[in-house]
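Asks: Before anything else, here is the set of structures, which you'll find just below.
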Structure I
Amino acid sequence: MQRTVGVVPEAIEAYAARHTTPLPPLLEELQATTRARMGARAQMLSGHIEGTLLQFLAAAVGARRILELGTFTGFSALMLAAALPEDGQLITCEIDPEALAIARSFFARSPHGHKIAVREGPALETLKTLQGPFDLVFIDADKTGYLAYYEAVLPLLAPNGLIVVDNVLRSGRVLDPQNENDHAIVAFNEHVQRDPRVVNVILTVRDGVMLIRRREASGT
């Protein structure tokens, strides 16, 4: 039996990576640094395929302002920032100073780092200080906070904006929740599915990615 990465067999994941535009050297270095310094937590990286998807989505919506909840070591922020125009802005929120130290060091070396503004501290507190609209919002933070984050960012979303939510399949455990985080994601997915304000789709990329748009923007 093939091993799986997230919900996709490892061999298929590797094939997809080989047929996805390669990462720039700085992002490859960031991945290696994260694995070396963050241990098991390095699995929190969004990674090559998902990072490239995020970049595609940001470019597709013509994003000028992006909000990210969960910086970790900055990989997804740099992928997203590369899709912004020179005067675009990405605000990224993180509570872990160790991860942020790595992120900041790589932001400083990137040609896109000047587009990124870091907000250190609890994301819900930061969100109270922000004004929309944001063209894209990426949620990849503590799973028990997803419902609150969703409700807080939806009013900040641009009319044609997009919310992207990571880890919505929990390596398949949404079918058989094993812990608090699994149950939180199941509750989040059900909440969005029943929300008449939006339309949504789950993609089986990495650990599951949900895309959410305002219903009136979708024409349905």
Structure II
Amino acid sequence: MPIPSSGPVVDRSLLRDDVYRRLRDAIVDCTFLPGEQLKDGDLAEWLGVSRTPVREALLRLGASGLVVALPGRSTRVSTIDPAAVRDARDVIAAMHELAVRQTTGRLGEDHIDRMRAANRRFAEAVNSGDIGAALDADEEIHRIPVTALGNKALETVLDQFDPLVRRAERLRFSADGHASVELHSQLIELMAAGDVQGAASVAFNIWHTLPAEDVPTADPQRGA
């Protein structure tokens, strides 16, 4: 497994969640490609931590479907399985619909302003081809209603299934993310207007614009 030659060494007091997020993001952005073997010792050295939080993170990634562990053999980055993406997408769509339905008309103007600002950053990132920044802005847009709702069970479900969909979504944004700019705008303005049904419908439909059956299995920016 080729480990990146550069990258900041994290503090040894790094929390388990931070190790998990670092490895999750490295899989989502295709630093580690589908099918690539992940060795806990190499990963621990890369992050500057012990093997224990790395092993715990790999277990969580396995529950999310991003890695596949073969007992006594190896742990590898999973391939992008259209059926698994479709199932995760449907769950995520339902969770975001619920969050939007319960927060529309209740968000403060500061929440709406932050969503609009994030969508502007999303549009700029798409136009410049910065897919990582586009994903970050997209996540911020959708997380604002979720965080405002404060439903920890809902957040747990999203934390488990979101990475699998994000990896496929990255491939879509690499091709064309411009349609999502308008969908985000519709969602935000419907929420600002207090249109519960309209906002919830758009929130649900946004995730179903990702055609799970057609997602490729490799990042076009990294090759097949």
Structure III
Amino acid sequence: MNPFDELSIEEAVRLREKKQPHHASTPKVEDILAFSAGPAKSQDILRTAMAMGADRGVHVVVEEKDALEPLGVAKLLQKVVEKEKSNLVILGKQSIDDDAGQTGQMLAALLNWPQATQASKVTISDQTVEVVREVDGGVETLKAKLPMIITTDLRLNEPRYASLPNIMKAKKKPLEKKTLDDFGLSSEVRLKTVGVKEPETRKAGVKVEDVDGLIGKLKELGAL
């Protein structure tokens, strides 16, 4: 599982497990749905998510040759969110292959929902979500009303290990298989990879004995 998505599952489970004061009006997490679009092996990832605490899973079967682009994933998630009547979507801030970091933002735009990216802390009180996120030079705190999109960053939590009993229980949890046709979508390709190349090979460095030697070498290279 993408480690950012693993954080998403863990945070959803923690929000459900968090004890609320008797007078609190914080909404309860009634259902945690784990979602994946990909080849058959995606089912293993969903079973892991359910072993961590998700209640059920939806697997949209997409062959590797038809891999979805970020906008395609966002459109698919939009359909799922509308069908499930969800009010909070937590997903990883980016994939770990193309590192696009676009899906959460696109989903928020499609749904016209508020969003908070790269969350390092999430607090829900009543219908208000407070998200702390790290930015250059400090931290930023955002507040918004549900429904909302949140993308996760590595400081958010530490995902639990799926225990053997929970792995066994996960096998009995519902896992629904769907296709893109079920949602009226296709794996349309909008992006074209023009080229991929390795970075230039770095030249060998030079060792110096002391500071004077370093200064001399920098002068020699024209850096001073």
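Only the coordinates and a few stated rules stand behind these numbers; no lab work does. These numbers come from a predicted model, not from an experiment. Cβ atoms are built from the backbone, for glycine too; each structure is taken alone.
Asks: Figure out for me which of the structures I, II, III the number -22000 belongs to, where helix-only ellipticity at 222 nm (-39500 (n - 2.57) for each DSSP H run of 4 or more, over all residues; to 500) was derived from the coordinates.
Replies: Attributed to the structure labelled II.
Asks: Computing distance in nm of label points 7 Å out along Cα→Cβ at positions 167 and 207 for each of I, II, III, which one ends up highest?
Replies: Across I, II, III, distance in nm of label points 7 Å out along Cα→Cβ at positions 167 and 207 peaks for III.
Asks: Of the structures labelled I, II, III, one was used to calculate P(r) over Cα pairs in 10 Å bins from 0, in percent, giving 7, 27, 30, 16, 8, 8, 4, 0. Name it.
Replies: Working through the options, I get structure III.
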